[in-house]
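Only the coordinates and a few stated rules stand behind these numbers; no lab work does. Note that the coordinates shown come from a computational prediction; the quantities given were computed from them, not determined experimentally. Cβ atoms are built from the backbone, for glycine too; each structure is taken alone.
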Structure I
Amino acid sequence: IKKYCIDNNIPHSTTLHTNWADSLDKLVPLLAHMGPVRDRILEKLIADFHRSSDAVLCLPAMRTKLEDMGVDPAKIVDWAYGVDTSVFSPSRRDPTYYQDLKGPIALYVARCSPEKNIPRLMDLVKGGWPGSVVMIGDGPSLNELRKKYPEITFLGRKSGDDLGTAYASADLFLQPSLIETFGLTTCEALASGLPVVALRHPAHCQILGDSEAGLIDEDLARGALAMFERIKTLGRAETARLASQRAGTFSIDMSVRTLMNAVPLLAS
């Protein structure tokens, strides 16, 4: 499509929302040993793709990377995803959803593949979490993970209203991934009223900000236990309110309005 736009002189925009270097290292470990050579090849491919665009939409965490690659800063538009609050909402909470599991429920939602850092969920199993650790998501590693980590409950793929209920019915959300450029599932969790415990990473810090519904900790078990105490102190309703309030910063409406900021660049 991009080639067609260039060949026919059609104004067009592109987006950058994946940290390709980190993702590829996890998926193809051999690439990690290529170091600077890999970085130069990737940067050239990415830069060549985006430099010819009339507007480049990116998550704030990627702006500096694009500028360092030689993309004109005037073409770059900061952009963030939005969450559908008709699907992800505290109102979907169902006390019976996890009735067969011991509570409290610590939830992670992600693709079951190496780059998502799923083994770090074992921090909670080893660190004294009093309830269950639940993983939702499909992917190439699902069967292997089920066999390797029987202490974690893997529920496979969920979508739509069922996914919304699964979020809202848990007690807190875990975010161990270190490759995110934004972290949409973190926003979905917040919109569902779940407080979030995440490993330190720019994308997670950006989303959680200074909200009491978020906690950054290099030890997920320590962070989860601290957050659970916070929930008990504030109360579930207040914690859900704070989480939903923070998620409002990343609404679909705001995402669309940000997208429209690129229109003048295309028109020019």
Structure II
Amino acid sequence: MLTKVNARGDSGLGARREIIKRIVEFEEFSTCWPNDQLKAKGLVADLRKIVNVKDSFTRMKQERDTEREQVLARQRAEQAAAAEKRAKIEDVSKRLFALFSMDDKPQERGKLLEAVLNDLFKAYGIHVREDFRRKSPDTGTVLEQIDGVIELDGAIHLVEMKWLNVPVGMGEFSPHLSRLFLRANAHGIFIATNGYTEPVLTECKNALNLKTIFLCSLQEFVMLLQRQGDLIALLKRKSQAAIVDKNPYLEILS
């Protein structure tokens, strides 16, 4: 019977599978002639072994195909995520560079700087919260304003950003430092366009005895974007310099 079915080629595949299935599942050997029962059992057992071996190879191939498809799917997802990240960083770069032509709109530029840098933090997956104001629950009075919050190495960092034409002085720095001391385990980052005065650098070094805080220049971010560097690596290096070397202002431009 199988010889006839095989002769039909592909059109006989369904019938052949059904015949083999019925033989493999056959258990009623009592219906065979007594002298043929052992032979029948042996033939069915042999066929079962052949089918099991073939099924094993089929399952192995299916598992390999599934694993290969999963790897390809992960690669495609990683490539898509990388492309999306590059596009976001490129957008941030264009928006940041555009701010340098807004000398006539200092307040607007300051707000846009917060949005641009927060979007940069988002692109690297370390952003926690946008700029926000904490108000008194009783009066609604603004108690403090925080420009951004990120998470780096498992630690929450409050971020302050200032676009000034002069170095950051104690008047701009002290409120940020106070916010850190009001929060247990909070670290701090200050980003400025034109550096910091000596009193700020001294105060920041002294604060390192109790808090982790480090200072950044906007130029560091500009240079990072131009060379397509890694923001997280840069921030970690600056944090380590503050903690290990007691240097709160390690400027990394290359």
- line: Value 23.9 of Kirkwood radius over Cα pairs in Å was derived from the coordinates of, among I, II, structure II
query: Which one of I, II has Cα extents along the principal axes in Å, for residues 45-180 alone, as calculated from the coordinates, equal to 90, 40, 24?
result: II
task: Give the label, chosen from I, II, of the structure having the highest value of distance in nm of label points 7 Å out along Cα→Cβ at positions 69 and 245.
output: II
message: Comparing I, II, where is relative contact order in percent (Cα under 8 Å, 6 or more apart) highest?
response: I
statement: If helix-only ellipticity at 222 nm (-39500 (n - 2.57) for each DSSP H run of 4 or more, over all residues; to 500) is calculated for I, II, the one returning -12000 is structure I
